[in-house]
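Pasting the structures here.
Here, each number is a calculation from the coordinates, and none is a lab measurement. What you see is a predicted model; the values in this text were computed from it and never measured. Cβ atoms are built from the backbone, for glycine too; each structure is taken alone.
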Structure P
Amino acid sequence: MTRNVFLFTLFVTGASAAPMTYTITGIGSGSWNSQPFTEASFTFTFDSDTATIVHGTSCCSSADSSPAGTAATVSVAGFAPAALTGNQAIFLNRSEQTAGIWHFNSPDYLTVATPAFANDDLTSTIEPTAGTTFSYVTPLPLSTGGTLYFTSVHDVKYSQHPGSSGGLVTAVSVTPNDSSPALDETQTYNIVVGDTAGASDIGGVDFQVVKDYIYLPCWLYFNASANTLSVYNWVNNEWDGPVPIGSSGSVIDTSGCTLDTKAVTVSTSGNNLTLNLPVALKGYGDGSPSIVYVAAQNKENQGTNYAQMGTVTLPTPPPSEGFQLSVDPQSHAITPGGSADYKVTVTKISGPDQPITFSTKVMGSQYSTLSFTFDPATITGSGTTTMHVTTTPDASPGTYSLQITAQSPNASHTYGDYGGLILYIANAPPVVTLNPTSGAGSSAQFVITWQDGDNPTPVSNLNILIASQMDGRHACWIYWDRAAAPGLYLASDDGASWTGFSTGKLFPDVHSVSNSQCTIDAANVIYNDDPPVAGGNHLGHKSLLIPISFAPGFAGPKTTFVRAANVVGVDTGYQSLGTWTAQ
């Protein structure tokens, strides 16, 4: 589903569809919410459209059907009208010459059989038509509570007509329009939208709760044609769903709100569609109201702007204790199947001592190959617990950003929100490249590069060895350590010792460093950690540039060997990546 994420203008795209209204009338006896009735007139009205008709269902290839949970209302003499909240649908089976109401892909509820249906489908006009009628004691759930079923029916007529289209849609009302629910309390919003072409022309309804014109803790979209709900997921910036409403529904749970689509009801009356959404807004507020907005679209994808229809004020948090979190170390590096321990320290700042429990998640996703435990599981006041991370042997290599949440009865603090807590997992060495791979001269700038995406854990250290053979003696042998100071080292002539030196133009004492084979221009050594460039994008790789000049006595053809290891310690070993003729 593609929908815009701006508040005050709505643009939608999609194929147009013709609204359809299906009507079944008759006289029957049965039970309405356990209350019997006898010889009472009844009317079923279903609203759907041609775009959602299922031509050949999984159970019945010759049957056409509207979607499961098609919006429908029923009236029985002596009772207030109600919406149907199950998996009801309208079907027409040409081969069996039948039409009526069924539980989608399941037993029929009310069937009319006549040869008149042999050449029709659910997209054409059928005037009120009678035939042999069958009713089945399979209950339909009602929005008013309980169920409806018939024990007998007669004088039943079935009809279907295309509805009007291209009407002007409006947001009519939201009830309650000014509310203050308790913490995580489910509140049913009664949303009414209208369409001058009739309720069957309404294609969708947007419901938003907006804080300070920026934060949307809850954005829901009801697709009237498919009878489904979708919710915007702000963590992944995408729509989740769609989820059916009614008996085949399920719970939608986001960071800002939750609702059970099984309890959602929809009904139509004249030009209006009424949608009842039982929504629980999560968490506390700051005492100021959030705005409730509603927008609607017809089936020709023409819509309203978002209209402010009410406010909702979330409860403010009770007075709470204050505490801080710290974690040591900031990162660990392991292989798949390994484990790591982080020390989590709670420091009380103010307020009463309260029990604090802990949980951890991987930012942005859920990974079943990682598990977290805390020992001890609870701290009261100040103290320290150990977070033990275990991985399975099939854990995917990568850089995992972790977030720890410490939760007391009245306060919650997190650590690692901005990527400051890392777990590296790797089972293969980094892949590095060298430039230039060949050439000749008395000096050159050698650049070693590794890709961010191809190497889920960063290079920790590397060597570059320029020599006639794989021997560090009487060679130009260099070692670089990303985390160490000074960071770059040149081996002595006999390869037995190393001279460390600072690099870059920021250090006033930087100078050239030499052995008998080569000289490193330390001031112009550059490590590129892939910072963002113009537009906030990244190049996708890291690199180390080392300017080297060669002594005259080192002249002749040489091989350039490179070795690199990532933070997990998985090592490439020395690889021959190029040749150079020193002059």
Structure Q
Amino acid sequence: MPVTDGELSALLGDVAAAAAALTSPMVGEQAERICGRLLASVVRPLRQATGAAAAGALPGGAGAGRAAGRGNGRAAAEDSAADLGERLWELAKAATRLRARFPEVPELAEATAALQDLAVGLADEASAAARVAELAQLQKCLAQGIQVMTDGPYLVTNAVRVTDWLGCELPVRPQLALCRCGASKIRPLCDGAHAAIGFTGGKDPARVPDRRDVYGGQQVTIFDNRGLCQHSGLCTARLGTVFRQGSEPFVAPSGGRMDEIIRAVRDCPSGALGYGTDGVEARDGADWHGSRAPAIEVTRNGPYRVTGGIPLTGGDGQPEHRNTGASGEHYALCRCGHSQNKPFCSGMHWYVDFKDPVPDPDREPTMFEWAGGLPALTRMTRLFYEKYVPADPLLAPLFAGMSPDHPQRVAKWLGEVFGGPKCYSSEYGGYPRMVSQHLGKQLTEDKRARWVTLLLAAARDAGLPNDPEFRSAFGSYIEWGSRLAVENSQAGATPPEHMPMPRWDWRTAAGPPGSRLSALTPPGPDQHEEPELPAAGETLGFEKHIKPLFRRRDRQSMSFAFDLWSHADVSQHAAAILDRLRAGTMPCDGAWPAEKTDIFAQWIDAGKPA
């Protein structure tokens, strides 16, 4: 039903005027792109919401008057790039206020999403964060949820966490419109392409029927609805003796251990699987007992995977119909536009060869990316600590008291080491935290070797890449890092306190013996001769004044990253070195006095002369 509120019409007029200003020959490519998005993702849905004609004159009201005023003589400077960002910001706030007043109008939500994204995207980093916070405050009265707009995008309101397939967080606005037709050029965001291609969100009458099968086994009963499956292959790949691809019946409930079956059911992204014991379904157990925070993962070339129980409604605002036995805690939404069971994924992305654009195909991936990101590393560490460690008599006692999130912590550590986001450092404290976990444990070589062997087995089971290059680099870090853990765990060990996080890539090596400070090196007098500080007004130089500031042990401790006695290396990393000197985290055995740090800063200001 069209909304006739004059404020909506006024907003439409203002947006149309902004778009019209961007059609001037003076505007550049960015302005043209913004104009196109305003027309496709803001003007179009607002016309639908107000009942305005699909084309022709702007609706009446204050907006049209303001539009006419601009066209008749407003200074051209007002429509400059600098002014554009401010105008879009005012429009975004106005739309968000209306969105909070008219939560039942999906077209307004779609328009608001585009305006919020444009306004935040044109701001600098600090202003962008402030704008997101202000917009969130304006629409805080709206409940968190996902609405499946009729023949349109997914309208995501007040989402907290959206990640890519690697587990890296994507920019989030309080109101999002996520593409579900598969044709947007700015995926995962909607750009209005659904309207241009005539996308429809209806279900295919020939889809797999909605039928829930029950398979009773010796220890566990498995529930399965093939009509809801997204065909990710996670269950068949990880537990093929229970979930048998190409066989009938598909499920053999006594083909695996109970813990393995439950793990596979809980990891089913579509929510098609369930389990029970003694004939009673454990729905809450399959749904992680509600312990997962709301999140949306944009999978690689596949669906949106939703976890944490985010409410899902249809175009009419009512709860979306789900198949029998479906989970409300986790589900998969079609992203390619071809599912037979829209809005839920049915695996059609495999058959239509749906692909996301590759930003730079010639860029060398990090080890983190090549491994599959945080989801793959977490899958590996969960298998390791849930399956292998409890069954091993050597390691089980060592980890009997580990925290419930220990697998996730180790995955974040490995992810950061391999070039991923700094999740471990930001959440747990970086290298000092990891070192503290090993102090006094007195690990043995037998335990270390077993740890390495079983972790590599878990990597295989988790499906991490098996190519020689990755396994060589991955294995070298596991061997190196585990030996450091043994060293740091011995009685009397004194690991350097302020070492940076290790970084491991395709070309990383641990360096020759003696290139780092050992935690077992006995304390002794420092043979380093204190450098003579420059006189006031003396011209600074690297060889005479900066290189002598760094002791041999400082050079050794940082040799894995760069050479502190090399003018080229120190010049390249000067800003980062200065930050650490000022923070007192470098050198690793104690902070410099202020006068030394000041000399280093003066050398940078002087242009870093040799």
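Annotations for the structure displayed:
- Which of P, Q yields 1.04 [Rg/Rh (Cα atoms, Kirkwood Rh), calculated]: Q
- Parent structure of the calculated result 19.1, given that mean count of other Cβ atoms within 10 Å over residues 398-405 is the read-out and P, Q the choices: P
- Structure (P, Q) behind the derived value -11500 of helix-only ellipticity at 222 nm (-39500 (n - 2.57) for each DSSP H run of 4 or more, over all residues; to 500): Q
- Which of P, Q yields 2.9 [distance in nm of label points 7 Å out along Cα→Cβ at positions 206 and 222, calculated]: Q
- Comparison of P, Q - label where mean count of other Cβ atoms within 10 Å over residues 374-381 is highest: Q
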